[in-house]
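Take a look at the structures below.
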Structure 1
């Protein structure tokens, strides 16, 4: 949401927070200026841990803060220091958390070298559009080269650095030097001729194109378009190590591998002898283990074959022993009929005794229960002279007070029934 109608209008709308205000100012600065070029002197420069640069730019009357991110700083091709005169292409921005106005730098070059840098960028864009920088066309650097070629000046310190690194790292690898100029107007053609010679002779497995550090003008030979195309077309894999770690040339981008320094180029071109010795020892141990394993397998097969090679008499003896064992086992499986019959008779006798004992116990319990049942029978009681008196409705009378004068009652005797009528009581206290 923008709070500005144009650069001359005042802020309109609702009450703003500080964050909203800074965001609106940031949008206004971006829209108003876009990408601009500024010439200035670096007053201070600080490199952060991630590789971003923070600097203060000044002239005779003012100063402004700036930031250049790591990728842009590496593309600059030099290490900025206080006092450098530079030309920068930047966006005007606002660091919203603090409200600081600053320049976000996209391109930085030394003042007075703008023309060369523009040529560099134009050629880089051209070759990149043609696919000369594509990873897919890069050749693999041999892991164990037999011979390494070095394209550089015989008087250059870079040659000494490379030879020292190769002697220390891989003294078993042959080195072929292809002398060439590495600086000046004749250097591009000289390098191309040395490269052509190496490709024609085909005596090395990888080519190192190296040169020590220098100014942009000193390294300009490696920004030649024809040289770049020759390096890209080389049938021999190439490693380019030109200048220092922050120096970039067109040759770096078209090479199969870019090294930050000449020494690093030598280290990337071959493995240390110690690593190769370790690999050989590992392979030798693996071969020895494989031989032992093969011998053990053949010995096992021989043992198995030997066990199968027995004489007919041994085979018959083995079969006779087996038959004897089977007969013995069969005898052990035949049941002992007499023993089982005796056991069966014993079990039968025990079961008979147990059955008689249980039957006697059950009969006794039955007799006891029958006696109790007879004693509890109401008819047996009636037979002894007792009677049961009930009302016409069947209610049993247990007390004389339950009967009323003139009431008809039923009397159940041991033998037969009687009907009676209750007479008035002669005893008033009854």
Structure 2
């Protein structure tokens, strides 16, 4: 049986950005980590990057050089699955490809001792399908870290249909030990945070087609208190990620909400990483600079898609983006993929930069009054259609004069 106390040795698979951050989480908390990547050069580069992070921490007097050396010394690198045989917990952190993840889990199942817990860091993929590649589905779950993984506080602990309660409890406790806000989530597309984010992102794009600009959207949502507007977020993540996946899937241009992204990528404007996306960046700077050319391109795309432009004010931008979060959060509660509205709020406070003073999207809805929220969503449904159908639980609570949170 898995327990918090039984998890003493940790394996991490993947030496990319997420893998590096996850390794640091564990070694910072005192766990010895065996770090596997089939690419030895990637492992070397990963170790070099971790040393660089610790060197900067020493320079900032967060800890001394002896502590930095102690942390690095807890890391053992390997290219051989057999070296993971004695691990108590293994976290896979390779890129989002189901076939690759299933192949890795089948390898792990053969190589790692029978009592070990196997976790995937997937953001979206089906935990049950990954678990089915093993003979131990009860010991498989999602541990969804957020980037940069050694800094961001949120950890979604994702339960598959077969995941044992002992495994969930052990991993929630480990999450707390490594300094995370560990939130239990059910296995649906995007879990809690990214499932809600899809709805928020869709509205951020639709208001641009209707007449706003990316810069105006970010100004409105940052004015509401979001740590970063959605278009700045797209630049940080990489505008090209969705574009490349659409190309691989052979879906052509996709629907109009991604045409502006396509246009930017065709111009090799991939975001912060190459100095130009929705915003411009000076060499070596992460400071987003408003680019009027992006506004012009947005108008061209909207015209091409057949939209009649109008003045979309900041209040409407905020209302539509935030209510999209709330309504999807209510659906997640209805479907049992979150334990409580408070857990949804923790996801958004610690993983998505929701303003702390507003308490999270579900608390914010409570502060407006669910009757007011329901009325606004019904108005949007009448004018914008099916996307805005109110969640059953939202309607029920609003009509009964109830709240989402216990507050």
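Bear in mind that the values in this text are calculations on the coordinates, not laboratory data. Since we're looking at a predicted model, the values are computed, not measured. Cβ atoms are built from the backbone, for glycine too; each structure is taken alone.
Brief remarks on what is shown
- Of the structures 1, 2, the one that 9 was derived from, the read-out being relative contact order in percent (Cα under 8 Å, 6 or more apart): 1
- Looking across 1, 2, the calculation of semi-axes √(5λ) of the Cα gyration tensor in Å that yields 117, 60, 16 traces back to 1.
- Source structure of the calculated read-out (mean count of other Cβ atoms within 10 Å over residues 61-68, 11.9) within 1, 2: 2.
- FRET efficiency 1/(1 + (r/R0)^6) of positions 229 and 317 (r between Cβ atoms, R0 = 25 Å, to 0.05) derived as 0.00 - corresponding label from 1, 2: 1
- With volume of the Cα convex hull per residue in Å³, for residues 213-356 alone computed over the structures 1, 2, the top value is the one for 1, the highest of the group.
- Structure with the greatest value (metric FRET efficiency 1/(1 + (r/R0)^6) of positions 221 and 397 (r between Cβ atoms, R0 = 30 Å, to 0.05), set 1, 2): 2
- With respect to distance in nm of label points 7 Å out along Cα→Cβ at positions 109 and 205, the largest value across structures 1, 2 is given by 1.
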